[in-house]
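Read through the structures below before going on.
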Structure 1
Amino acid sequence: MITDTVGQGGRNALNDTMIVQRLLNQIDIPGAQQLVADGSPGVRTIFKIQAFQRSIGIARPDGIIAPRSKTMTELMCRANAENSVHAQLSLTNPAPTSADLGAPWIATAEREIGQKEVAGPKANPRIMEYHKAAKYWAKDDSLGVNAWCGSFVAWVMSQHGHAAPANAFRAKEWASFGTPLKAPVYGSIGIKSRSGGGHVAFAVGQSRDGKHYYMLGGNQSNEVNVSRYGADVWDAFVFPAGVAAGDTLPVYQGTASDAGSEA
């Protein structure tokens, strides 16, 4: 059960808003899109609340849900009828997941954290899989000529059915991928310049003051990790075409390293 109002003019506490978004997503409401369950009460959430209110006979939907109101009671009943297990999860586990935040590929990328280069002529077979996804002919995983940040992004996105751009092993080619963004959101792909080339990685958070972005990428100090970068070093951010992007880049709560080598 929510603790306070959610929607148009509501208090919109993060957990309450996520609970409502998840419950709404479990119900088939004609004309209403699936929501990114990120706890941000945007226009889509308010529209879907209003659509649900109309579906239960409220003549003048106000787009707000209060605890123990008719809207909340009906929402919980219908969501439980649709899928009782998922509804229960919505109420007991409001912590956002990468899927809730509109970027399920981040969970895939996170599982690769710790993959690193092998010094010398041998190579990490996993990194060679990244190169294969980017159609790169590299035979090694180390040294500048074998930079693999673009290959890592290509491999991650391929696991979710998104075709990489041509020459995806070249970081700057990712600027032509998908839809350009004015500002990063969770799961967006950032592209920057560096000495001798470029770098590409996934945005997973920002500092409280917005001066730093936390980027999950490959070939960051020769491994897959989350690194902290100045916000002003990034040239562009893109998001897969046809996928609804979230509205925010959350404050990063995990562990990270300061940005290091990308070659």
Structure 2
Amino acid sequence: MQNNTLKAAGFSAYVIDLLEQKTEQYNRPEFISNDPVCIPHRFSKKQDIEIMGFWAAILAWGQRKTIVNKCLELCELMDNAPHDFVLNHQESDLKRFLYFKHRTFNSTDTLYFLHFFRNYYKTHDSLENAFSDHLNPGDDTIEKGLIGFHDLFCDSENFPLRTRKHIATPLRKSSCKRLNMFLRWMVRKDDNGVDFGIWNQISPSQLICPCDVHVDRVARLLGLLQRPVTDWQTAKELTASLRLINPNDPVKFDFALFGLGIEGFATPAIQVYRK
């Protein structure tokens, strides 16, 4: 970054160098196997990647090993062919899902997800449209896409109210961490082999950084974030800071923030806060 741009962004060279260094360290195939992103990486068909990427992101809370194992269980329940299964399963095939559970996600939620996927993929080639169709030209962020997707997902006479808690929306002030992580996987494009970059109607510049306890803590230490709570405005504030450093691909720094959080990063704030 040029010196004048660096000054305009207001971040010390230390912060920017650290983010770039840690992004390079963690945005590598070696880290796929222990992360929920390993689930969609089991597939090559676009729709399979979308379905299992979405499910892996939604179930991504708790220990990562448990998350991966529960997603592998789902893969087996769908005969390791998610797109074919959601389109062609028989009513009797659904019985095998009656005992699926992960934390507060239960069989009722599972069966509705299958219902949604079946109805959606009957008329659409890609899940991207469920988000991109709600965006307007020139939208700075994915916010309208998230709101529109939530409304589409819940728009069914068969929709169980309990399932709403699993699909976040900015209108409920959620940070939408899991959906933003899923969108990062689908939209970001690079040659590192972690994110898929299989969607083209949404720009990486429109993505919002997923905010969890690790990312939030490190972002505050680095002076990227001032808001004391974690909600939609927090996610936008963090992304706005990252966009000052890289306007075209701000969410790439999610790798660095999450990785530093896992490392237990606790550098004294005076060294790294915005000058």
### Message
If you rank structures 1, 2 by distance in nm of label points 7 Å out along Cα→Cβ at positions 75 and 211, which sits at the top with the largest value?
### Response
1
### Message
As an exercise: semi-axes √(5λ) of the Cα gyration tensor in Å, calculated from one structure in 1, 2, equals 41, 17, 16. Which structure is it?
### Response
1
### Task
Using the calculated result 15 for relative contact order in percent (Cα under 8 Å, 6 or more apart), pick out the matching structure from 1, 2.
1
#### Entry: Of the structures 1, 2, the one that 2.6 was derived from, the read-out being distance in nm of label points 7 Å out along Cα→Cβ at positions 131 and 243
1
### Task
Figure out for me which of the structures 1, 2 the number -14500 belongs to, where helix-only ellipticity at 222 nm (-39500 (n - 2.57) for each DSSP H run of 4 or more, over all residues; to 500) was derived from the coordinates.
2
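Read the figures in this text as sums done on the coordinates, not as results from a lab. Because the structure is predicted, anything quoted here is derived from the model rather than measured. Cβ atoms are built from the backbone, for glycine too; each structure is taken alone.
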